[in-house]
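Structures follow.
Values quoted throughout were computed directly from the atomic coordinates according to the rules given, and no laboratory measurement underlies them. Computed from a predicted model, the values in this text were never measured in an experiment.
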Structure P
Amino acid sequence: MQKCIQCQTPFKWSTVYKSLWFAYSPIHCNNCGTKHTITFTSRIIATIMLVVLPLLWMNYSFNEMAFDATISFSVLVLLILVSLFSPFLVHYNSKT
């Protein structure tokens, strides 16, 4: 998990998760108030993980087996798991 660049206070998982789901909103450090914004590379990574990866999995599932509830369920589980781990993979830069 990333820390504040100024004071090294770690960000909470929930703060980073909310930032990702609410249009990459900036994170303010609770200790020093430094504003952190997500990097462009992290935006691309988050988009690939949260949009492209589930779509590719769904395409693979449709090609391999007949459509049924298990495909929908597997895509939903994949999306949930990827979204839960995404705060560990994104990076922020400070804007002072």
Structure Q
Amino acid sequence: MYTVTVVFRADREYEFHVHGEDIAELTKTSAQAWLHQEFEDLECTPSNPMGKVLILDVILNVAKYGGEPRFAQGGPWARSYAACVAVALDRPSVRVDVPGFVVG
């Protein structure tokens, strides 16, 4: 199981538990592709306009531009985001700090 927490403020954190069945169909490549597609669809601005967009920048920007309401609702989009982050990073616990712009 993975835990993905998306933070918008100290008192506004959204925790998602990603289980094996949630990611059974996902590969690292497909998870990254979903995140990159959302990055484009949400018209995110790259942190470094001169260079390659790193997966951590993609994860942070998709959370930021996707907006807190999507995570608060906990619907399919937020669950897909959490599953793709879990598979892309392959860490048991991920904390996406949107205002601090840090993935830990």
Structure R
Amino acid sequence: MTTNQPYTVYILKCANNSYYPGVTSDIERRIWEHETGFHPTSYTYHKRPIQLVFQEHFGDINQAISIEKQVKGWRREKKEALINGQWERLPGLSKRYSKEK
């Protein structure tokens, strides 16, 4: 994969159906690390196999890290909207839920 935007924000779907967002400067190497269990202390180590379900490329590492941190804090439903390209749903899923009295 060749891109002029060297930083990738990605989301993996793990064997236990959880999602793992991450950021890397080498997506192919990072996926290999997740798949092989290269880092035994990583979140995905005991949740393999993994599947890459989303990736977006950025030219600025600070922007990529910021996006990754945002996605890590999202609820599952919002992550799935992003994964499925349902951009129009994201603003509505950003609203806080509160019980009306």
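Of the structures labelled P, Q, R, one was used to calculate relative contact order in percent (Cα under 8 Å, 6 or more apart), giving 38. Name it.
For relative contact order in percent (Cα under 8 Å, 6 or more apart), the value 38 is produced by structure P.
Here Cα Rg over 2.2 N^0.38 Å has been calculated and equals 1.31, so which of P, Q, R was it run on?
It traces back to P.
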